[in-house]
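What follows draws every value from the coordinates through simple rules; no lab data is involved. The model shown is predicted, which means the values in this text are computed figures rather than measured ones. Cβ atoms are built from the backbone, for glycine too; each structure is taken alone.
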Structure 1
Amino acid sequence: MKRFILTIITIAFAASLFAADKTAEEYITDLNPANDVKVISTAADWLGKKKTEKAIPSLLPLLNDERETVRLAAVMALGNIGKEDAIDGINAKLVGDESASVRYAAAVATVMIASPKSIPAWKEARDKETDPFIRDFLTKMKEKVEK
């Protein structure tokens, strides 16, 4: 058992060292839509956490990827980066994505970016939202703005 735990710790440590060796440019390259979902998601997560603004042009097209996980990763990364350059794409996902998870992440991302351009999107999304949790979240955000 000790050997197993030590092996897991060693693998995790080695993986963290490998990941630390990657540059932002390499992670941006990993955002290629032809890549595996896990590769794209890992890259988007890293770039979002590092607030890598130069990743925005590579993340925006991923908002329209057919894979829900890729769209979700892109929305979350753009929200973490927090630049208004991405707000139109995020607002579009908030209002019209087929996935409730992506719509919810888009709602959170709009709050993180805090752009006045999202206020009309909150109303539009709230009026057509079928998920009660997301609708409640959007109602509360709109109420806060109106105070």
Structure 2
Amino acid sequence: MMMGGRRASRVCAMQALFYMDMNQNISSEMFERYCNSFDSPQEILPFSEKLVKGVIAAKPEIDAIIGRFSSNWKMSRMSGVDRNIMRIAVYELLFCDDIPPKVTINEAIDVGKKFGTKESGAFINGILDNVRISLGKEDICSKT
């Protein structure tokens, strides 16, 4: 069974961000290197690229939001898979108005269950649901 286009794009984006994370170089150049090293289907690359470049551009803001809603978990202590799945999802929640928040969260949970640990789905769900709930109630972006 083949993965849906957007799901495959999210997986590609997560893997690219994970690759960048492990190389401690989150940049457009590293995304290009990732794409050249791994043969990703052309049809998934536009949405993957949008996600990766969006995360790169808003990474400080995204990481601050994840940190704010992940009590007792520093970003550096989270698994690389969980951290990058949540970065993509928070980017979608903030900047992709065409994607319903519940879809973003469900996709993140499913990708986390497939690529993360046994606890990844619940961990990702807990943080992202709190981010989603806060979206309509307050400005979640830090003003520091």
Per mean count of other Cβ atoms within 10 Å over residues 79-86, the highest-valued of structures 1, 2 | 2
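Using FRET efficiency 1/(1 + (r/R0)^6) of positions 71 and 95 (r between Cβ atoms, R0 = 25 Å, to 0.05) for the comparison, can you identify which of 1, 2 gives the largest number? Numbers along the way, then the final one.
Values: 1: 0.95; 2: 0.50.
Max of FRET efficiency 1/(1 + (r/R0)^6) of positions 71 and 95 (r between Cβ atoms, R0 = 25 Å, to 0.05): 1.
Please compute relative contact order in percent (Cα under 8 Å, 6 or more apart) for structures 1, 2 and give me the label with the greatest value. Display every interim value, and only then the final one.
Numbers: 1: 15; 2: 24.
The structure with the largest value is 2.
Using distance in nm of label points 7 Å out along Cα→Cβ at positions 39 and 87 for the comparison, can you identify which of 1, 2 gives the largest number?
When distance in nm of label points 7 Å out along Cα→Cβ at positions 39 and 87 is calculated for 1, 2, structure 1 comes out on top.
If we compute distance in nm of label points 7 Å out along Cα→Cβ at positions 55 and 127 for structures 1, 2, which one ends up with the highest value?
Structure 1 gives the largest value of distance in nm of label points 7 Å out along Cα→Cβ at positions 55 and 127 among 1, 2.
One of 1, 2 was used to calculate percent of Cα pairs over 24 Å apart, giving 38; which?
On the way: 1: 38; 2: 24.
Value 38 for percent of Cα pairs over 24 Å apart corresponds to 1 out of 1, 2.
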